[in-house]
Structure P
Amino acid sequence: MSDIPKTLADFSDTAPTATTWNIRVILASIALFFSAFVAATILPAQSEAVLVYNLTQYPNQVIWFVTVASVGNILGSVINWLLGRFLLRFQQHRWFPASPEKLAQAQNTYRRYGRYSLLLSWAPIIGDPITVVAGIMREPILRFVIWVSIAKAGRYIVIAAVMTQMA
């Protein structure tokens, strides 16, 4: 029990033991999960930077960190899908974020490209709105999760592959 750190300062100047190393990986994983989750919602955030940092600190945890980032990012996209699915009933209110014209344009684009557009859900700027529109268009949740998982996990796999090649 004496090797369990009492404060965060206990981590700084000691050689990592199995216990402190595991705690550090857990803390890094929590930070990565939440950054990936927030990055997938309509809030601005950068999970890729957190993933890259974690991979530089713990290079033998590639699969774990890619999995954590992917799960967090996919769950954040599900929140967007839910927003689209259930907030459309408020489109007549002044505070609704999209004008009727923009909403119609987004719906037409989704009708045109369908679920395949979810492969761009990883992309900055356009990815989050695509997941919201998928909810508006009542894309079945299972199909949504499959397509978004391919896109989101694929992005993190590419980032991790590049990082491991650079190491």
Structure Q
Amino acid sequence: MTTFFRKGEQPSPLPDVYTDQSGQSHTNLYGLSDAELNSLGFFRGDDAPAVADTFHYYSQWSVDAEEWQILPRIYEDRLNTFSGLITDHVNQWRKIMRTFELKLITGDYETDSDLQKLKDSIAWVKSKIISLQAITYRNWQEDGVTGFDSDRGYNPEAFDFMDNEPNPSFSRVGS
């Protein structure tokens, strides 16, 4: 969708109705030429640029420069993103574990082999949760950190998780 900006404002779609300073109302602003829109104070804005590495960077409109800028995310924002992903996975695994525990409590199994499979599944999920909770994400640019030239190099387990960990599912139990 084409966006437009007014001086000192973020880009947005054109309003359905605009009343100019003289009190005249304008509708169907998309039918106006760029010159006509400019005379009303609307300027065509580019779409926000795509950011390949959204973990480390984000795009933000600069009201002063009237353009999009790619800015680095601060460590706290990256940590919150990482922590949220870990928490989501742990919570999903806990739900799966509760399902197995409920089957165990209600006797929803037919054979001793099925019982052992349930116990093994619960143990596996508990182990998975513990391993996820052990993954840390640390600030590689912190004072005293040496020998690393990238976030990925300093936090390999965290990036392996974010890049490769599939969503929790019953079919993954034991794999």
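Since every read-out is calculated from the coordinates, none of them should be taken as a lab result. Treat the numbers as computed from the prediction; the structure is a model and nothing was measured. Cβ atoms are built from the backbone, for glycine too; each structure is taken alone.
Some observations on this one:
- The maximum of FRET efficiency 1/(1 + (r/R0)^6) of positions 110 and 150 (r between Cβ atoms, R0 = 41 Å, to 0.05) over structures P, Q, that is, the highest value, falls on P.
- Parent structure of the calculated result 25, 11, 4, given that semi-axes √(5λ) of the Cα gyration tensor in Å, for residues 38-85 alone is the read-out and P, Q the choices: P
- Which of P, Q leads on distance in nm of label points 7 Å out along Cα→Cβ at positions 102 and 158, largest value: Q
- Origin of the value 2.7, where distance in nm of label points 7 Å out along Cα→Cβ at positions 62 and 134 was derived from one of P, Q: P
- Each of P, Q could give volume of the Cα convex hull per residue in Å³, but the derived value 141 comes from P.
- If helix-only ellipticity at 222 nm (-39500 (n - 2.57) for each DSSP H run of 4 or more, over all residues; to 500) is computed and equals -13500, the structure in P, Q: Q
- Structure with the greatest value (metric relative contact order in percent (Cα under 8 Å, 6 or more apart), set P, Q): P
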